[in-house]
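Presented below are the structures under discussion, each in the form of structure tokens.
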Structure 1
Amino acid sequence: MTGLLTGAPGYQILSNRESGTGRVDLIIKSKAIRKGRAIVLEPTVAGSITQMEEKCREALRQIEEKQYEKELLDEGYPVVEKYGICFYRKECMIVK
């Protein structure tokens, strides 16, 4: 899927794209590369509320191990922000 963030026409959303050695769940990147920003989001689901932080950290490890940011750095984005996101029922935790 490719699209624009509502209310933020300078950004593009890419999902389930090949990147590094895997498929990144979600990338948000600005159209302006040199002064812009790129964000890699890796969501996951926990089996219990006590697993949420560890699942976030696993998602961040996956981003690093599979080098999801490599293509964005190669494109010229100076910084790639990475977030592990975990859901459990109606709870959500995010680790950067």
Structure 2
Amino acid sequence: MRSDTRLKYPMHRKPGSDKFERVSWDVALDRIARLMKDDRDANFVAKSKDGVTVNRWATTGFLAASATTNETAVLTYKVVRSAGMVVFDNQARV
């Protein structure tokens, strides 16, 4: 595959493998959701050492697109923040 060719379907490389395999969107999205849930469950901080509610998840971040509408940007921000993510950036700044 050429490096300038855009992928049209998800690919997965199993641990220890050197090859990517085509997978369905259902498989790819289910895997992403499972990995995110597992990480959030393991690393979510509800309260600080002082007992102050912080509700943060700092082990996963999100990079948003710069070519979206304001409405899409606001919804993305709300979804990311409602999950407790504190690491959130936009590619326009990168």
Structure 3
Amino acid sequence: MERNAIIVAILRIFTERFEIENPGLDDNLRDAYEFDSIDAVELLHEIEVLLGTRLTRAEKKNAMDIRTIRQIADYIEALAAARAAEGAGGAAERLTSQES
């Protein structure tokens, strides 16, 4: 998933779900937009939809320190890369076991 596509998706989510128009990428969401823990839970759900996969408890816990759109993009980018690596590793394991 490309960084620009991630940012566009995040901005769309903020507009559609939270009615926050054009947030700054480095704005503190809590201070600038009164983004609270209930909003964070909804955002995590939207991230799951975006990634097409469920987040683990640890992944959700790691998200609790996120304060800006840029940090959200970093978080999603890291999750997408980890899942791609897991998928590639899983495919290689299946291929290796089939060859045996």
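Bear in mind that the values in this text are calculations on the coordinates, not laboratory data. Keep in mind it's a predicted model, so treat the numbers as computed, not measured.
For the structures shown (1, 2, 3), percent of Cα pairs over 24 Å apart is largest in 2.
Out of 1, 2, 3, which one gives -6000 for helix-only ellipticity at 222 nm (-39500 (n - 2.57) for each DSSP H run of 4 or more, over all residues; to 500) as computed from the coordinates?
Working through the options, I get structure 1.
Taking relative contact order in percent (Cα under 8 Å, 6 or more apart) as the criterion, the top structure among 1, 2, 3 is 3, with the largest value.
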